[in-house]
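Take a look at these structures.
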Structure P
Amino acid sequence: MKVSADDGDGVLQFSILASGSGGNACYIETAHTRILVDAGLSGREITRRLTRVGIDVEGLDAIFLTHEHGDHIRGAGPLSRRLGIPVYLSRGTLERGERSLGKLPDPRIVEAGETITVEDIRVETFTKCHDASDPIGLVCGLNGKRFGMATDLGRSTRVVEEHLKGCQALLLEFNHDPVMLEEGPYPLYLKRRIRGSEGHLSNEQAAHLLGAVGHSGLKHLILAHLSEVNNNPEKARAEADGALRRLGIEGVQVSVAMQDQPGPLVKI
């Protein structure tokens, strides 16, 4: 049995190890289980960041991948082979990401909408709109505690909103400010991709999603996948704070996930 620090049964913790176009990874644990959601950094860098938050990479039980883009799967193959652990992913992610992933020791195909149990963690999966092959979002739960993750989506849908309702912690994409994107240096084709229905959420779109799923039991909101060129934390926070005010919700801890350093372990 793996137990972290002085935490006991019934505690769900997570740390955002990295978030952004340079690589994404999220660590989640209970007293009995440790999983990684996405592995978009090198295996060595993921190991280093886990060590910074007091976690031994050797204790990982599984890796979940949301889609096949390199900033989400770069380190998955090396880590899974080194640790001999299963990788949960959609068939599309496995097929489209084969070159980067290499031969996985234990690939486990996930159908969007399926719920997977890894020891005591329940992982709900749901489909989302992104320019990838069969991408999925996730909600990790333990004894009624729920942590929802929705990044890399061009628009919200009823399916996304239904799965994210009732979460005590949310990781939501606040990718870009529309004006900064429009006036910024990106070529036109890339601007169109980002703001398209299978691209990335703007601050305003993310705030609208938050308005649809926020509730009085929400305690932690992490703003994720902020563009370093087309956004800034102040703009993203302003939209998130506005959505929370409109909902009449107080006491939510709002933070911004970083690209270059891991966030602290958050307990729910």
Structure Q
Amino acid sequence: MKYAFIGAGNMASAIIKGMVKSGINGSNITVFNTSKAKTDVLRAECGVDVAPSQKAVIDKVDVLILSVKPQVLDKIIETVKNDIGNRKPLIISIAVGKTIEYLETGLGADKAIVRVMPNINAKVLMSTSGYCPNSVVTEAQEKIVEGLFETVGTVTKIPEGMFSIFGVIAGSSPAFAYLYIDVLARAAQRAGMPKKQALEIAANTVLGSAKMVLESDEHPWALVDQVCSPGGTTIEGIYTLEENGFESTIVKAFDAVLAKDKAIQAKK
């Protein structure tokens, strides 16, 4: 299987490194990017081939990953279509906000096209990725997509109508989690603990808590109850969070991101 990337930014680099770590030979991955510095790093670290042009990276490829920014895709999509010609590789786009309709219009409705949304945690092989195929994509091709993105985390098939929702809970929410961890660590620092140590403890606690939710088969509120002893310390913290609008603030943040996403989509 031959893979090709157009674009070698942070997300593409994370995916390529995950592919190589999973056992895919770097010689089966070809990359084209306008910045030679980025492709040189990937060649040195992962053993990928570097193409001299966009057309060269597309030739004889089985899976083509469009990993450029949305505004860049607008500029190159016509040339990508021309370079593909009559060939029919599996085309994967990770460009934010670019719908299946947009991709089919630009590349051809007869092409097997999959829209994928990974998140920043792909950098540590812990991405939560969602994907949506067009009607041309076969079951076997879906398995290729799943296998590819499982190298950098988990992957879930999402109806395209829910991509905006997925974008909030998987794409934007890492920033919410980072903020929570930092605030918790700064509170500990204020109380006298070194910030570096507090960050490590807070981050590991969040990591373990997420694992409990995924593996315990218990509702999060049941887990909250297990931590809160009658008349104890934790229940005081829970009541303080609720009194100060913790839950409603999270919901408002979710709604704000979703509204902004819909506003951006409406302008296109």
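Only the coordinates and a few stated rules stand behind these numbers; no lab work does. Just so it is clear, the structure is predicted and the values come from calculations on it, not from any experiment. Cβ atoms are built from the backbone, for glycine too; each structure is taken alone.
Taking log10 I(q)/I(0) by the Debye sum over Cα atoms at q = 0.09, 0.13, 0.15, 0.16 Å⁻¹ from the coordinates of each of P, Q, which one would give -0.36, -0.79, -1.07, -1.24? All intermediate terms of the calculation are to be shown ahead of the outcome.
Details: P: -0.36, -0.79, -1.07, -1.24; Q: -0.51, -0.93, -1.13, -1.23.
Derived from the structure labelled P.
Suppose distance in nm of label points 7 Å out along Cα→Cβ at positions 101 and 141 works out to 2.1; of P, Q, which structure was it derived from? Provide the component values of the computation, followed by the final result.
Numbers: P: 2.6; Q: 2.1.
Label of the source structure: Q.
Can you tell which of P, Q yields -8000 when helix-only ellipticity at 222 nm (-39500 (n - 2.57) for each DSSP H run of 4 or more, over all residues; to 500) is derived from it?
Computed on structure P.
Of the structures P, Q, report the one carrying the highest value of relative contact order in percent (Cα under 8 Å, 6 or more apart).
Answer by largest value of relative contact order in percent (Cα under 8 Å, 6 or more apart): P.
Could you tell me which structure in P, Q was used to calculate distance in nm of label points 7 Å out along Cα→Cβ at positions 77 and 245 as 3.9?
Answer for the origin of the read-out: Q.
Thinking of P, Q, which structure, once mean count of other Cβ atoms within 10 Å over residues 37-44 is computed, gives back 22.1?
Going through each structure in turn, the value belongs to P.
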